[in-house]
Structure 1
């Protein structure tokens with residue numbers, strides 16, 4: 001079994017190829033990415049790939065959730081729904097796993113297979129974290145709505 005630092009190094013070596021592949025496919029992966037200029041798309045995708053690499057290296061779910069929360073907020077400011085953000089992040093993770101799988105037959109061999117499996121797990125963890133963040137926000141809004149309704153009932157004569 002390969003260690004996390006080895007897999008993190010393998011991911012970092014593959015990262016430029018993943019970035020280029022996602023940029024090539026960005027319109028089909030997420031139409032909102034297709035509407036962005038090349039520089040902005042590269043920056044946003046690069047940030048996601050950086051944080052995937054950080055998560056691979058550290059396994060720090062709290063830090064990853066913090067990034068995802070900020071990313072959701074940034075995309076919401078661009079009028080993107082949480083569902084579209086989730087779909088985009090899963091597509092990026094899937095693309096990274098595909099690139100790693102293609103690399104599995106190359107000189108790094110087992111690194112590519114292990115990295116493919118890890119990227120699949122990281123993508124699943126990312127999807128779960130996004131779903132949890134969405135559920136937490138919905139719960140917060142529901143509680144806020146209930147409190148406003150309670151206050152409105154209490155204010156009536």
Structure 2
């Protein structure tokens with residue numbers, strides 16, 4: 001049963017949506033926690049604002065923690081669900097998530113250039129912080145999940 005190609009493909013097909021569910025679940029649960037701590041109205045206005053909405057310090061750690069944990073959970077779930085080649089899967093998953101983060105920033109850059117060239121520094125700070133936090137989280141998730149899978153297969 002170990003070399004059944006249909007089950008391997010099925011696990012790949014299930015891994016990506018499961019990782020996306022982990023991403024959204026982590027975002028929601030962390031958002032609820034921060035909403036409980038800082039107030040739901042304040043947090044909603046922060047996420048809806050195009051800039052940091054006057055919450056430079058609080059907003060920085062909210063973005064960093066939320067994006068790192070969410071992207072780490074996305075990559076880790078994909079690695080856990082794929083049956084073999086965990087090192088290669090970790091590299092590919094982290095690279096794809098990082099490329100998606102850079103692609104989203106590039107899309108925002110193009111949209112901003114076409115719409116309003118007077119975008120403030122806080123807005124770019126928020127988007128750059130998003131991108132770097134997602135890349136760090138994807139790398140950390142890949143490293144932790146691969147290390148855990150390596151220890152699990154040795155035992």
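Readers should treat all values here as calculations from the given coordinates under stated rules, not as data from a laboratory. All values reported here derive from a predicted model rather than from experimental measurement.
Tabulated data
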{"read-out": "Comparison of 1, 2 by relative contact order in percent (Cα under 8 Å, 6 or more apart) - largest value held by", "value": "2"}
{"read-out": "For 19, 53, 26, 1 (P(r) over Cα pairs in 10 Å bins from 0, in percent, for residues 18-89 alone, calculated) the corresponding structure among 1, 2", "value": "1"}
{"read-out": "Answer label among 1, 2 for the case where Rg and Dmax of the Cα atoms in Å, calculated from the coordinates, equals 18.8, 78", "value": "1"}
